[in-house]
Structure I
Amino acid sequence: MPRPTKHQPERGDARTRLLEAARDLIRAKGYSATTVDDLCDAAGVTKGAFFHHFKSKQALGVAAAEYWAETTSELFRNSPYHEPEDPLERVLAYVDFRRSIIEGDLAEFTCLVGTMVQEAYGAYPAIREACAASIFGHAASLEPDIKAAVKARGITPDWTAASLARHTQAVLQGAFILAKATGDRKVARESVDHLRRYIELLFSQPHAEGCS
């Protein structure tokens, strides 16, 4: 997901400030290591305000995943990769856009929901489901352009637009993990470069089955 603007505790209501604090702190420290006190300090609110808006840290995690999906969806809707007329060029421009925002500290370009789901998938099903909705919802937004690219190129692939859209997210999330493991964003960019080559290769040769 894209690099965010860091939270500004002096702006917005307490709930929004807490969500923005969660966005930044969880990506930097992880879900388990981020405490309610950490969130309140970063947001500039009291514990009473926290529990007024969220009955538990888990409830905050679910809301943070939903907030992430909402805010990043708006960013992607307004991004320049939608501009090319050719649908394949739009798909490739999306990949290029994702590469271009791999900048700054790891916590500034890695994905909140990808980070949370790795920790929470077994212990906190509600957080897992909220993270899945964000990841798969974003993947689904790529499907129309992939389907249009298949039609425009006249290919008959043995894969679906949905599966390729999901694969883009698998590569991106994996790239973020490699960046975290090495402390080097260049490793993430390399993975995204390979994703671009892979997509170009898929559309350069016909396959056996129809795309749905």
Structure II
Amino acid sequence: MLELLAGAGLSTAAGLNAALPLLVLGALDRWTGLVDLPDAWSWLSDPWVLAILGVLLLVEVVADKVPGADHVNDVLQTLVRPTAGGLAFGAGAGSRTAAVTDPASFFTTDAWVPVAIGVLLALGVHVSKATTRAVVNAATLGVGGPVLSAAEDVTSLVLSVAAIIVPVLVVAVLGLMVWFVARAFRRRRAARTGGRDVRSAPSEGTGT
């Protein structure tokens, strides 16, 4: 069960920032004893792969905080983040970590299953992220976008680390994410309803 939570946390983190969880997995496997990637995923700790992931992380972090560019980035990431989520789930669910010392072989015959689960999880998070960003940008005239982007980066990092060290915390972080998205949409709906009420009030008054 812990390995499934680890995979879910890493793929969800990829839905917020594609490169970050893969970079965390590869770096911890290469330079620490916290992660031991299975043979099929050992390429993630290759120095060239880590360098490429580092560059991709830097590009995404910067682009996601520039009004206008953040929308373009979300469009481009529609394929990248789900792909990264599939890779993160597949690698994370099969790795020995600080919390999972003997990962069970849930997917020995169908190795594509964890990748597919990771793709779906990351895609769902990506869509929620892009939609929420549009709501926040519209409500704050773009000022809130960089702040929200920074919060997403921190959340992605926390999810990645929690998935490896304390997978149970993934449930709490995911719960907070769902609460935040639901709250943003409730506020948007309330603002729209209030705006219609204000616009309709003068017409009702002039009729009497």
Structure III
Amino acid sequence: MRAVAELTGDELRAAVRDRYAAVSRQPTAGYSFRVGREFAEALGYPPELLEAVPPSATMAFTGVAAPILRAELCPGESVLDLGCGGGLDLILAARAVGSTGRAVGVDMVEPMVARANDNLRTLGLGWALACVSFAEALPLADRSVDCVIANGILNLAPDKSAVLAEVARVLRPGGRFVVAETTLRHELPPGSIQCLEDWFR
């Protein structure tokens, strides 16, 4: 098996896409990272909020925190959920901006996008949608959103600078980027990342 350092950006993206497609199809299969509603509650999502969304949105949830709770979204705003997964944050964003606003989720994992759109339809949130896209090439116009939310996707992106450049491009002047991310406090020991499974931990 090749070391992670030897993989190209496209190969890393494909590995991430395959792993999270598996999560969407089999959320309870067991992974090297936590998945599901219990994990969402542990990260700070209030139980009453989670009760008000379809179980399909929480059972495939992955993330690192609850940035949506700090986004301070207002009715009528336009919001982008970067790496929307099964749609939990997207649903909460859509409810916050209301029918006069717009909520768009993007994710490169087709089964997750399908799951998110099914959940939006179930709730009748017609002003929100999810679409398949790479974070490095967003299908949105320049200066078209008031807020971008990202919950633990930068650590999975091979080209973080490209993602951040796209966020800057689509944000309106005075817009905000509410991001939660996992970071290292200390440099990893040499040889600690030997394979893709290590990279996902």
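Taken together, the values in this text are just the output of simple stated rules run on the coordinates, not laboratory data. In this text the structure is predicted, and so the values were computed from the model without any measurement. Cβ atoms are built from the backbone, for glycine too; each structure is taken alone.
A few comments on the model shown:
- Computed 12, 37, 32, 15, 4, 0 for P(r) over Cα pairs in 10 Å bins from 0, in percent, for residues 39-158 alone - originating structure among I, II, III: II
- Answer label among I, II, III for the case where distance in nm of label points 7 Å out along Cα→Cβ at positions 79 and 127, calculated from the coordinates, equals 1.9: II
- Of the structures I, II, III, the one that -10500 was derived from, the read-out being helix-only ellipticity at 222 nm (-39500 (n - 2.57) for each DSSP H run of 4 or more, over all residues; to 500): III
- Entry that produces 12.0 once mean projected area of the Cα convex hull in nm² is calculated, selected from I, II, III: I
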